[in-house]
Each structure stands twice: as structure tokens, then as C-alpha cells.
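Enquirer: Multiple structures follow.
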Structure 1
Amino acid sequence: MVDVLVRGLSARIVARLKARAAGNGRSLQSEAKEILVSAAGYTPREAMAVARKWQQKLAGRSMRDSVHLIRADRER
């Protein structure tokens, strides 16, 4: 594992990160790590592999249009 040091964050940003961490039941370090891992995302090759896996999993299923459900939610 490699350590990363982030300098120069404002007190406001650190406070927001701490609040977010507390809301997710994590430490500040764990929250920052989760954000960085999520932001790194997939490489194009990895993304295609995930897409193919889901296409295979959902193959042959009939999907209904969800527009009417989304509109109903918005109207509430």
C-alpha cells in the first residue's frame, strides 16, 4: 500500500468530510479513501467487462419502460 498526503485543504472542506464520514459511520481517513477509490473508477477495459457481465445476466428478460414511474415520483 502507498500513503498519500493531501495538503492545503481548507477547514471548511475538512469539516464537511468529517461530517460525511460520521454520517457514513467511518473515520475521516476511511471516508477520504472511499472517495478516492470511487473517483478512480474503472478503466475502459474494466467498464466493458462489467457491462458485458450485466448484459449476460439480463439477457432474455423483458424490461418495461419506467417513465411513468419516474413521473409519478416527481409529481408527489
Structure 2
Amino acid sequence: MKRSRPYRALAVIPALLILVGAPLLNGVPGYVFGLPVMLAWIVGCVLATSLTMAVIAALDRRRDREERGGAEPR
């Protein structure tokens, strides 16, 4: 049986950013890099999601290599 991978809980962070940030930033006037604040926040959350998933994938690959007990051929 495979061991637990608690680092996968990191995937919750981008969802929380959207769920918490959207109501807080709704109606905030101003612009960030030429985008309305709300749109800039959403774009940032999309980028954070991509970065988080890349980190989780890298940790998964490392964990799989360790479980197999050796280096992976390229």
C-alpha cells in the first residue's frame, strides 16, 4: 500500500485564495498592471495554481523515485 502524500494538501491553497479573495476584493477600485484589481487577483490565482501543481508534481516524481529505490532512466 502506498504511503500518504500530505503535501498534496497544497492544492487547497489556490482554491482558498479565490474563495477568500474574491468577496474581499469585489468592488475595490483601482488597477494593477492595467487590469482591474479583481481580474488581476484572478490571474494571480491561476498562476499560483499552475505553480502549486508543478510543485506537487515534482514532489510526486521524487517520492516515486525514492519508493523504487533508484534513479530513473532518462
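Only the coordinates and a few stated rules stand behind these numbers; no lab work does. Since we're looking at a predicted model, the values are computed, not measured. Cβ atoms are built from the backbone, for glycine too; each structure is taken alone.
Enquirer: Tell me which of 1, 2 gives 54, 26, 8 when you compute Cα extents along the principal axes in Å.
Expert: Details: 1: 50, 40, 21; 2: 54, 26, 8.
Answer by label: 2.
Enquirer: Quick check for you: by FRET efficiency 1/(1 + (r/R0)^6) of positions 24 and 56 (r between Cβ atoms, R0 = 35 Å, to 0.05), which of 1, 2 is greatest?
Expert: Across 1, 2, FRET efficiency 1/(1 + (r/R0)^6) of positions 24 and 56 (r between Cβ atoms, R0 = 35 Å, to 0.05) peaks for 2.
Enquirer: Consider the structures 1, 2: one of them gives 0.9 for distance in nm of label points 7 Å out along Cα→Cβ at positions 32 and 48 as calculated from the coordinates. Say which.
Expert: 2
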